[in-house]
1. Work out which structure the value -5000 belongs to, where helix-only ellipticity at 222 nm (-39500 (n - 2.57) for each DSSP H run of 4 or more, over all residues; to 500) was derived from one of I, II.
2. With Cα extents along the principal axes in Å derived from the coordinates and found to be 67, 49, 40, which of I, II does the value describe?
3. Determine which structure produced the value 21.7, 69 for Rg and Dmax of the Cα atoms in Å, for residues 146-377 alone, calculated from the coordinates; the candidates are I, II.
4. Of the structures labelled I, II, one was used to calculate mean count of other Cβ atoms within 10 Å over residues 114-121, giving 17.6. Name it.
5. Which of I, II yields 21.9 for mean count of other Cβ atoms within 10 Å over residues 98-105, as computed?
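Readers should treat all values here as calculations from the given coordinates under stated rules, not as data from a laboratory. In this text, all values refer to a predicted model and were calculated from it rather than measured experimentally. Cβ atoms are built from the backbone, for glycine too; each structure is taken alone.
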Structure I
Amino acid sequence: MNSLSAANTQFALDLFQQFKASKRDDNIFYSPLSISSALAMTFLGAEENTAFEMEKVLHFNEVTENMEGRTTTDHVEELGNVHHQFQKLLTELKKPTDAYEVNIANKLYGEKNYPFLQEYMDNVKKFYLTSVESVDFKNAPEESRKKINSWVESQTHEKIKDLLPKNTLDFTTILVLVNAIYFKGQWDNKFDKNNTVEKEFWLNKDTSKPVQMMKQVNVFKFTSLEDIQAKILEIPYKGKDLSMILLLPDEVDGLQKLEDQLTAEKLIEWTSSQNMRDNYVDLYLPRFKVEETYDLKDTLRALGMVDVFSPHRANLSGMTGTKDLRVSKVIHKSFVEATEEGTEAASSTAVVVIVGSPPPAVSPPTCPFHCDHPFLFFIRHNKTNSILFLGRVSSP
């Protein structure tokens, strides 16, 4: 499963570089897994150059190149491995647990009078654990939109509302692929509300704002990156299957340098168990809440996913047997809130297709880790090394 998680991490960082270019000093928050799941369901029906571009942007070509014990050069079979690994990953994430709540759900809404290939429907059900629902986009696009939004809302405990804005769908809409992901977890060691104090959060060297700053001194996995001038800390959630990982530059205005150095390889290396050590840490973390909406069409085109949006070049014939479909929109909406108790996060992505450990024995000195200036964070499923959510807090 490592190869798919590495591909998804690479894609997550590619998206981040695009977002930070357009949102220079703003908060950023999204679920790379939600976006890649929705696109992977689309990729399942893509052919020829449309498939080639999607495969490259999603880094699925690297998954197939690195498959161990490969016995065939058959490309279709290799790509089947990507979908098979998604099936394994989604199954792992859906395992019931009392420690936290993760709900990841996929759904396809198809025009009821449009002939989808049975093979595509069967495969999308098998690999993406989803159901296909018939709707009447042709005669009732607005009712269909409300139905899809209502499903997303129910899957994300009402955190993601109105995923599809008015007039997103019309009579030319044939298929909407939706992924919703919701996470709610308590910290393994909660912050004591009595310790929360008002402190200044520095937006830059000259400007600050008062925030509610949570604090605790405890043993955390920690590392210091001398060359990057940044520190990394892992806060586990109850059950330790998931963690929030914080990347904090040493300097108030050091985030740009950290972001410029950030690659998927470095992120995997920096946060590996070999690199992180147990340390007593004096942690300050602001309560924060971020909500974001992204129209991903231009972002994905900038990354190289061009043909799937083109009326003349899109080839999604794996869905229908004909070449008259294209993607018109990819919309992603996300929400996160971190408090003394833990974290609640939710995201949803829609692709619209249209015609067209124990403390050390001796206490070392306490390391300060004060998130009182802009920082990055991500929420990781530790067993599969999958990034469920990734964000930047510029202003809590």
Structure II
Amino acid sequence: MDCCSTTSNLLTLDQALNKMLSQVETVSQTEQIDLAQAAGRITAQSVTSPLDVPPFANSAMDGYAVRVNEVTESAVLAVAGKAFAGQPFHGEWPVGTCLRIMTGAPVPAGAQAVIMQEQAEVQDNGVRFTHRPKAGQNIRLAGEDIQQGAEVLVAGSRLGAAQLPLLASLGVSQVSVYRRLKVALFSTGDELQPIGQPLQDGQIYDTNRFTVRLMLEQMGCEVIDLGIIRDDETAIRDAFDSANRQADLVISSGGVSVGEADYTKQILDNQGQISFWKLAIKPGKPFAFGRLSQSWFCGLPGNPVSAALTFYQLVQPLIAKLSGYSQWQKPRQQRVKTTSSLKKTPGRLDFQRGILSTNSQGELEVRTTGHQGSHVFSSFSQANCFIVLEQDRAAVAAGEWVTVEPFNSLLES
């Protein structure tokens, strides 16, 4: 696989993403699972309704079921019976009478309208109505919400708190979903130490693997965590061999900077077809993508913010396609004014961390979280959006219009 570049030797974000997505296909294996275990899973086929919703005509109000032509200004209709939710009226309904009915109760045969109780005057010998009803008034028709056989979810839908109750309301107890995507994850570097262990001289905590694992789990992946791999050729080769055998996608962090003399690049050159890209984005210039013998591979930069950003912008949509999530959409963007000046040098698309808020006039505005170094991960905990500065743009003054991209669920606090 040839290394890809633009005329400036940098690959744009869109070019990189298009090259990745054009090569991969959704996993083919599916399974039938109970609805109670389906949260976060992706539908492998469309779901159609097995019944009408509502399944029968029912009252939208507490009031009285009537025949329209029997309601006149002077008529007093005796109450011939009652209908409640779960307790339909089954008795005889004489001409010139009405039926007491409650919200959700099945509308008795022959009823043409429901008059709300606020438009009824109860008298000793019956009920007089203050308004003439129209046919169909306050009646929910069978199938008015969903008709039997209608498609309620398309294939590739993610099942969550909006979708699962819908299926439950239809009596759907099982659903066909794609199997979980298997993702093997490891970090490389002698300087890395597991979280919770004391740091030795020159060591830092392995933030990247922890961060990426959290995002993978939020995306519903089955994570195979291979831990920290030291800078040893045999150990790194064994890690790639193990990951390649077990996973659909292998993700490593560190060791992908173009020009670095490390084992990771050497081993990948021997084990697969991998491109080492220079991306025209900041942070996150170095990135690797390609094919191992049995799996796909993404190599993230070593700096924590760079790793999180490249995962968010590139690996997230890749995983969505591999998982079958056809409804995934790129994060939305909008234009707002910045209240902060922003440092920027032309040449790369810059994703700065920002805080989007509403001012006293009810207008959206954004401000910076401060220092934007690729090692400053605390900026993510303060931010709720990216300030996206165009590739050719220079420094931005306070009061200028900028593009913001609110975080989706992977980064929301």
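1. Numbers: I: -9000; II: -5000.
For helix-only ellipticity at 222 nm (-39500 (n - 2.57) for each DSSP H run of 4 or more, over all residues; to 500), the value -5000 is produced by structure II.
2. Numbers: I: 67, 49, 40; II: 96, 52, 45.
The read-out comes from structure I.
3. Working: I: 21.7, 69; II: 20.7, 67.
Attributed to the structure labelled I.
4. Numbers: I: 15.0; II: 17.6.
Computing mean count of other Cβ atoms within 10 Å over residues 114-121 on every structure in I, II gives 17.6 only for II.
5. Values: I: 16.6; II: 21.9.
Source structure for this number: II.
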